[in-house]
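Scrolling down, you'll hit the structures one after another.
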Structure P
Amino acid sequence: MGNRDRTRPTPGALSPDESPQVADAGVLKDALEMIDPRVASGLRDIPPSAMIPRERALATFRKTFADFGFVPIETPHIERMEVLTGKGAGSDEVLRQIYSVTNKGGEPGELALRFDLTVPLARFVAKNISELGKPFKRYAIGSVFRGERPAKGRFREFVQCDFDTVGTESPLADAEIAQVIHAALSAIGVPAFTITLNDRKILDGMLQKLGLADRTARILRSLDKLGKIGRDGVLKELRGGSEEGEVAGVGLTDDQARGVLDFVEAGRGGVEILGRVEESLGSLPRAAEGIANLRTIFDLLGAAGVPSERLRIDLGLARGLDYYTGVVYETTVDGWEKFGSVASGGRYDNLTRLFTDQPLPGVGASIGLDRLLALLEEAGWAKGASTTVPVLIPYFPGADPRHPVALAARLRASGIGAEVYPDAIQAGKQLQYGSTRGHRLAVIVGPAEQESRSFNLRDLATRQERKAIPWAELETVIAEALGMGSGAGR
């Protein structure tokens, strides 16, 4: 083995029978065949200016979820195809967008990339519930994949931030999901948003009254498109299908289709709408159950301090996934409804039946991180810093590099992030580096400051500078300049 190693050419070196001319030709050939570095359609690279606010949002969401008692889990990106496509796992539209994965030597159609985090949760809970106990409250943050047409804020790989409670039918769990949505979006600084709620049981009752219960799933999928294709588009689907022929149509009469749409369009507003609905559907047990559940949820959210102006009822809200059975949620940012929902979900009491006979009702929601951040960026609400620390310490020509290294270590030990520039280049270029990347302060220690054991503090945004501050005051002065007080911390 050792002899073979000694005769093997070193990577990049010429083999004994290779001339320099041949090597040069090979390099030229490689240069001509370089691969285009672009990413595939619907996917993207994320630079630091976008990744840093993304990481901050994720940290905020994790803290919010944990504050409500949700614990983290992680499931594989790749699941068995039968797990993702089992009856009730997803709508036909979503299932058509699944990316299949073919293992080398395996059979096509055995594996697939997950399209959401809820179906994998159902599998996980069914497998582990005896150890987890009930109720089980989990959060999970990770990429999901759908082969849909890319659009603004819509990608083929995107991150979902899910939180769910499994093992209870309590309306307290239903209300808590809306409360977490409100807390999470408020915590990252979304100024105004609306959480829209409905209960599918009310829709079930309405369709039962119209004699359409046997076509519930198809009608609800059409209603879910109301905001995208409008009333006329949904009418066509409910009757004979779309103009493009992509939807076969539900086959309702004109009166039936209009009756469905009139009901849902009249059912938008505050909790007072439930009184009118109760008059028409209250005698139907399933609808009455949905009405009572929404009333309880609104009462609980009021007790939790969620402002009523951030809550709305829409009796046409169905959500596109077939597994929802009760309350459903959809959240839009006020004035930016064109981006669609940034947080949605609902109750799914039968999803785990794909994997176990044990009743495991659940409720949860997902925050669409990528869509939300795209919205915040376009609205000018996302900060675009390309650094993770507020302080830059330049390495000045002629100065001892041990001093900036030591000062940076002191700041980090006090809970203040600091970066040392690694090369002793022109001071102006180092300060420009900090300004461009979003550092707030520069701690300047040139040869003169080194002798006097002091530093100058420059605000990189205003270019104002305080001079001759003793090293002993470093942590206190920086904390005060950053508005952190004497306790420092991030």
Structure Q
Amino acid sequence: MGKPTGFLEYTRQMPDKRPVQERKNDYNEFVHSYSPQELTHQSARCMNCGIPFCHHGCPLGNVIPEFNDHVYRQQWHEAYEILRSTNNFPEFTGRICPAPCESSCVLGINQPPVAIEEIEKHIIEIAFDKGFVKANHPPLRTGKKVAVVGSGPAGLAAADQLNAAGHSVTVFERDDEPGGLLRYGIPDFKLEKWVVARRIKLMEEAGIVFKCNAEVGANVSTGDLLREFHAIVLAGGSTTPRDLPIPGRHFNGVHFAMDFLKQQNKRVSHKPALSPLPSQAGHSHQPGDIFATNKNVVVIGGGDTGSDCVGTSNRHEAMSVTQFELMPKPPHTRTEHMPWPTYPMVLKTSSSHEEGADRHWAMATKEFIGDEKGNLKALKTVRLEWTITQGKAAQFTEVPGSEKELPCELALLAMGFIHPQHQGLLKELDVELDDRGNVKASEKNYQTNIAKVFTAGDMRRGQSLVVWAISEGRECARKVDEYLIGTSASLLERRDQSLIAL
């Protein structure tokens, strides 16, 4: 490394953020950039380990010590080339990835880990500023046509890789703009949409065709896709939300989190919040305009989606924001059951939590209570006592006498997603599903029971991380390439082989 003693001289330092009271007034990103000196110091902390476990912690296998070394030396083009060799979209992962690589950082055994995610974001933004990032035009075209259904991170990664391999790629997206959850799931204060649009423009310049307002199995025929394309990649995500079927579920004011978040993303983009197309949750109903303003908001679910609801509710100027989690409160640091370098299930306090939320763990909702007009007015809750035995599934019992009512006019269900939407595309294709309701395909070839139909991302593996979706899209593209060509050599290698044959 450029500075072998850097990890002894510098500690982890994260970029400054705009003050809470200021950033709650808009939907812009609020994390500042490192100064050149700070960036040098943070990259200098990388130890050049004999075995860099960060490689294994990252689902994409990013070559982290090497790009850290080039950042330290301010060799930006080299750092960018190393990063893009494994990651199609560092500008996304550098903003919204939970950074499992950092959990595997060797320095993290007894010090704060290297700030890998922030360094990654700085590399790609500097690369854009310096003009290194260009449309990836393939040197040759194979004559093969591939349809990618869904333009979330898995679909975009598959499309990018397949286009680079020389195939002609068309992406079908049922919303009015591409991006999937990047566009209409993740709030702008975490990922501003110009970042997504910038990447889509590059992909279009490289020859990828995006068809929006195009829902395969609804207004686009599955039969046409099967006839017109040599291969199809299903990357529609896991969009069916987990419901909470308890008394009072029908009251006005109980909504799925993604309906709430998608509406706000559309408002920020100056678009009508209510779309004629199905919601991201896969439901054809229209819940009406959902606002948290001057309401007691309860977010049910303690994950990232729940956190996004907290941040959005605060920007709506909710009267109060409360978040429930069914599981007990996790520890602040690793325990003996979470040894390094495994990903630790420790307490996470997001930037949205910093902005204000009353958090409760080991809490269950028993009933939604409404008024005479059918509007939600309160929740009935109960405390839980968990019994966790090593090697056995955790079990809970309700704490006697702990039931109480909590004022609530807006309840947001953020309890995750159970499987992809089955009606429409999947039923018409008649692809096999696994026992969890996901599209059945192995990691070996990503191929469904229909030879020319492949699948990747959350649609195959279930709800997961953006970085896993990109990895899935890349690997699926490799298997599609092998199916179409018989090998997965790069186009440059294919061009050279063609010249040799001549």
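Nothing in this text is a laboratory measurement; each read-out follows from the coordinates by a stated rule. Because the structure is a prediction, the values reported are computed rather than measured. Cβ atoms are built from the backbone, for glycine too; each structure is taken alone.
Taking 6.0 as the value of distance in nm of label points 7 Å out along Cα→Cβ at positions 98 and 426 derived from one of the structures shown (P, Q), identify that structure. Numbers along the way, then the final one.
Working: P: 6.0; Q: 2.2.
Checking each candidate, the match is P.
Cα extents along the principal axes in Å computed as 82, 62, 49: which structure among P, Q?
Working: P: 87, 68, 48; Q: 82, 62, 49.
Value 82, 62, 49 for Cα extents along the principal axes in Å corresponds to Q out of P, Q.
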*Can you tell which of P, Q yields -9500 when helix-only ellipticity at 222 nm (-39500 (n - 2.57) for each DSSP H run of 4 or more, over all residues; to 500) is derived from it?*
Q
